[in-house]
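Got some structures for you, see below.
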Structure P
Amino acid sequence: VAARAGGEPAGSAPAQVPAGPVVPTPSDVPASSVGPGEDAVSIVLEEVSRTGVFPLADLGEDMTLVAGLGFDSLMLQELAVNIGRRAPGFRSEDLFAPGLTVGGLIALLDPDRPRTAAPGRPPSPRARAADWGTATASVDDFPEVALFEERLASITAGGAEFPYFRVHEGTIRDTTVIGDRSYLSFGSYNYLGISGHPAVNEAVHRAVERYGTSVSASRALSGERELTIRLERALAGFLGVGDCLTLVSGHATNVTAIGHLVGAEDLVLHDALAHDSILQGCALSGAARRPFAHNDSGDLEHLLRINRSRFRRVLVVVEGAYSMDGDLVDLPAVIELKKRYGALLMVDEAHSIGTVGEHGRGVGEFFGVDRSDVDLWMGTLSKSFASCGGYLGGSARMVRWLRHTLPGFVYSVGLTPANAAAALAATELIAAEPHRVRALRRNAELFLGLAAAAGLPTGSSADTPIVPVVLGDSARTLRVADRLFARGVVADPIFHPAVEEGLSRLRFFLTSEHREDDVRRAVAVLAEEVAAAARL
């Protein structure tokens, strides 16, 4: 996280106090209080060693943190937090003084300790190649690479075509063109058919002509563009929240948001089917993490009851619509638990915004909840909004704080003018043309009803445009997907590790553009091929 995506070297201004949070210390605390059984020397040397990744034996009191050991501002902040946990009352701002040495840091914790010359320390033994495995020195030799290649080969071992990374030759709506052949497509997130809409394309053209193809730096440095300001206001109005912040990647939005909201003193409770971006955010944060059984508010309540008092903050993370199963979160139940146990709540609406609710305003609209009952509404711009990126919505005060402190925003380039223009035009279209959401809902209900009538296993899918057909066996799933493709129907085969072993499936994403006859034909062809595969 110290590297800055905008191209600026991390630690370019190491002596400055970072914008993020530091350990709070009341002004009337005269000195730190070292914990029982610990001394200032041990605390400082151990934490400098851990944060700076230096062998403990190589550290001396005369070494400077910045010039000598290479600490940048983020490393200093991490060091301050870690020392503050072990020495309550530590004045963290003192740590950012230019030229501070390890010995000077020890003196900040224990001012009465007499300064002694640093003892002579033997140099660390010279590392030898025999001390590590040769497979760790080249990515090509990683065992994970060999395992990946074995799995890749097994996918097509039965003679089926490789089902991924096909080249599409135009906009994907209800149909797509691959290799000059037209296919009925159920593999796109273009839920409302807005990607490729003339109004969206025209808005993009105007934006590129006026602003170019990139904003070229972070918004804090290069300034704002009217398009992005208008987009965030439109999204806030669409969601019914105080303010919104847009970022360049949906996946990175979850990673940086969770990594920023919680830390090592905190707990994240997430649905067992949480997206990878949520899990990566948990890993970045350093918080403890526990999954609860999918959509099981009883299990969530149990984890909150036994754990809430043990942590500073508890963040509950759920998704509006789960993209593997096609079901909705029981949002009212989660909100009730959030309030009862004083937890924070984040809702990832990547697949529910634009698709769920009377006007496509997501699970908040679907369940009629008070928007302020959710601390953080997250969503992506790459699906219903026909663009690319992510957003975070909530109270104006919280968003203002995020705008100045969120690493994935402050240290990243802003949305391109083209993406901002596309998302803004899409937001306006969704609001102006409510028939798109109604058509999507009709098509999803038709597909699900026909699949159920044909005896196809669709699991818990309901009230979303995502319908999985769970076939269980990976080879069987791939065989059915291959036969559908041969008959002109595109559907995604999903295997382990994306889903649990034995739960391989085909996923069908409905759009507002699908015609009734095409939906009926797709389900009929699917039922025939599933039955044929079962006989083999």
Structure Q
Amino acid sequence: MQKITLFLLLVFSHTIFSQTKITETEKLAATCKVWGFLKYYHPKVANGDFNWDNQLLEVLPKIDKAQTKEEFSLVIENWIDSLGEVPSIAPITPATAVEYFDKNFDLSWINTNKLFSKKLSKKLQFIEVNRFQGVQFYIDGAEHVGNVTLKNESYLNPDFNDTNSKLRMLFMYWNLIEYFFPYKYQMGEKWETVLEKAVPNVIIAKDASSFFTAMRKVVSKLDDSHVEFVTYQSSSNSNIKTYFPADGKIIDEKIVVTEILGDSLAQADDIKIGDVITKVNDKSIKEYIAENRDLICASNEASYLDKLVKVILMNNLDTVKVEFLKDGKYAIKIMTWFDYHDSHRNEFKKGAQKKKDKFKVLENNIGYVDMGIIKTRHIPDMIEMLKPTKAIIFDMRNYPNGTYEEISKFLNPQEKQFAIYTRPDLSYPGRYRWSGGSSSGFENKDNYKGKVIVLLNEKSVSQSEWTAMCFQTAGNTTIIGSQTAGADGNVSHFDYKGFHTLFSGIGVYYPDKRQTQRIGIVPDIEVKPTILGIQQGKDEVLDRALLFVETGK
């Protein structure tokens, strides 16, 4: 009798366990994954035979009613069956020359998700094996480049009063990253964890502002300095932006003024290079650093702080309270900031700056090139002037103008490969292929024989980093400065009615497959500006480069 009772208890407990209720977030996260997988893998869905957004909106009420794993799996199974039979095809074998990069690729959830029945997992496995092999309906890849673009997507804002409408946009974006962001494997937080945290935030968002804040928090987790998330502002006065009349850099949890953007505006409040800002509207710079981490996307800390400066020095108010630190004493100024746009700010900036030289010869026969100004048409004159120098300093603490090829021909004695790439395989979404590379230089016995020095910092992003990789092949190149932005690769842009966003579209690596994303270009000699150095008008990075030319160390 005791054995029978024990047996019945075991059966009963097993039944209760198997019928345990599942949470709303678990259901929705799993549905998001299935919906995205079918979108790019199911032959009929990926071909555009269904309105896939409507399909999601129709299935979500059924998902909402499912209370157990069995009920959830049955809803998904019936949904898949309603799409029609998936024909069994011959095994898909990649070309022998294809080398996959699989750090991003992971469909293990098909077998491990605790909400899936064995039958459901087998259905999804079968679809993977017999996946769509035509032209994708929802995604496209630029020829020869590889970064993806959206097509046939709904770009309209969600209905902020409709939970399922909001979830549709979250699911669309999450799966875009899941399958087509080349650096997903480098995120600091697992992408599926980001989804689980985002679902409840999106559900409770009641208006555009709260919804886009929730989405901004999702986007920030890409840890990619290329990423921006810009919402389109209305014409109301509450959205007018005002600006501090100078730019700055965060050092030791303070903002140091590094550049005057409008001389007349700065003079009105006696703002000078080297001034130290400790608070804006009674909030310390340290507090700004802490509270914006989930709202700004950056590959590393150096890039994050650089982006944060723009946030702190921009406001919605005309009158702003700013605390300064000078000679050990704190002083508060009530400043008037102005609502001039970026185009106007550039005009102010031009008026505040002295004209810069594209290239010049410094003391001791050392050449200097400002890579942010010089253009291809200037290279012949640059070569003629700087070829006799003993060293050339290429200042790339800026964004170059596509001059890498002509300069590398001058620097390199022969053609050398400096970068290789990973690009998405649209026939197997989520997988990436090693695909081609870039070379520079040519057989040139008359190449530059002096030292080559490249100056970099957190403002060196994308083309700056890629160009630095190119110049490193010269063999006599030394990188001096600090960590770069760590965002390499062509950018993929996505424009919606309510917001615009972008991310690094292809993977960029050194020829030996060392990564550059998040790490950036590692300096041979690390130098960071100091508050005192800025106040004294020094360029400590350039000074260190000049010392290296003379001493070799």
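One of P, Q was used to compute FRET efficiency 1/(1 + (r/R0)^6) of positions 282 and 426 (r between Cβ atoms, R0 = 35 Å, to 0.05), and the answer was 0.70. Which one was it? It traces back to P.
Quick check: 50, 32, 20 is what I get for semi-axes √(5λ) of the Cα gyration tensor in Å, calculated from one of P, Q. Which structure matches? Could the numbers behind the result be given before it?
Values: P: 48, 28, 24; Q: 50, 32, 20.
Only structure Q yields this read-out.
Could you tell me which structure in P, Q was used to calculate distance in nm of label points 7 Å out along Cα→Cβ at positions 330 and 394 as 2.5? Numbers along the way, then the final one.
Values: P: 2.5; Q: 4.6.
It traces back to P.
The greatest value of distance in nm of label points 7 Å out along Cα→Cβ at positions 170 and 194 among structures P, Q is that of P.
Look at distance in nm of label points 7 Å out along Cα→Cβ at positions 178 and 522 for each of P, Q: the largest one is in Q.
FYI, it's all coordinate maths here, none of it is from the lab. Every value quoted in this text rests on a predicted model; they were computed, and no experiment measured them. Cβ atoms are built from the backbone, for glycine too; each structure is taken alone.
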